[in-house]
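Listed next: structures, encoded as structure tokens.
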Structure I
């Protein structure tokens, strides 16, 4: 039986994704810049550690988060979801930014340093404006990945209405109670959101390539 459509899970999902994306951008920007410029022998180790959430099963990450967060009373809270999402989505922000920085013309960076700009100013006013496709990709993919999280979210947050019951959890619950009609509507909304997010990334990147081709 189709229930009244509750949009609260989607609002929570977007709130979680927005906060996660903002926090990760602020953290990942200097870290990705450091990795792109580093020649340290520890760089492969840091890159492997950064990429770890991409290959570990969400249940493994969720289990360790559950154990750690239980010591600081963050389980089944929205704050706990934000922290877990930041850790889980970290590589989706770092890797595109790092790739963008590594593709920059090194002469442009050297010219900035010779002009007296610090590394921080070079990052903000020279490097960042010249990696727009990578930046937009990092922001949008991180946002979309967070919206679609399930395994980690389920283990850390459970399903507390107006607190941790995000869209992916709501779909799971609808299937459990065999309310396939509502599950279908929720899933369709998520499908459309995911498609539009990816479409926006590809459209932007293709536009940037066409603009670049005219120079």
Structure II
């Protein structure tokens, strides 16, 4: 076997990884939009604690986050009835939690940058709250959506600790590229580990280059 050739199992891991990253990013954009809007506009006392919870994955070790998610999915956990541990669905939930700040924070910053004058002008023209959001806020926040999409996708590509804790290493279901790299290193197959790692490095750099070259990624995660 050519050590520099990607094996069928690695291609399978690539598909699982891309599928996971795409679904995680899409889910977070949908669910994170109302949360980011609330964080950007609310004066509630709960805003600071909720912002801290959103940012927690930035500082919490992935294995710790994965451990508590695994407990939540376990026999005595609140998610036990969903049978999500060591499944793709559980992997998706864990990825959403882990990548949450990389999507919500750019959206929050973009929403905060929308001027009150723009919203007031739309209101004077008869636009309701929903109309103002879709026709004024979303177009103005488009750079934030680009940044959030790229960062959420790229961050999910490189997950390891969380996915290993709650997904294990099931081919075709929970085996992602980062776990495949670790597995190759364990078996001293450095050539194949290098091939996969270099691919992830190039893709991640290219995604970030798009964000920063376009000038929309300079006020991302603080």
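Please treat every number below as a calculation from the coordinates, not as lab data. In this text, all values refer to a predicted model and were calculated from it rather than measured experimentally. Cβ atoms are built from the backbone, for glycine too; each structure is taken alone.
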Distance in nm of label points 7 Å out along Cα→Cβ at positions 38 and 54: greatest across I, II for structure I
Taking 4.3 as the value of distance in nm of label points 7 Å out along Cα→Cβ at positions 46 and 206 derived from one of the structures shown (I, II), identify that structure.
-> II
Figure out for me which of the structures I, II the number 5, 20, 22, 19, 14, 9, 8, 3, 1 belongs to, where P(r) over Cα pairs in 5 Å bins from 0, in percent, for residues 142-189 alone was derived from the coordinates.
-> II
helix-only ellipticity at 222 nm (-39500 (n - 2.57) for each DSSP H run of 4 or more, over all residues; to 500) was computed and gave -23000; which structure, I, II, did it come from?
-> II
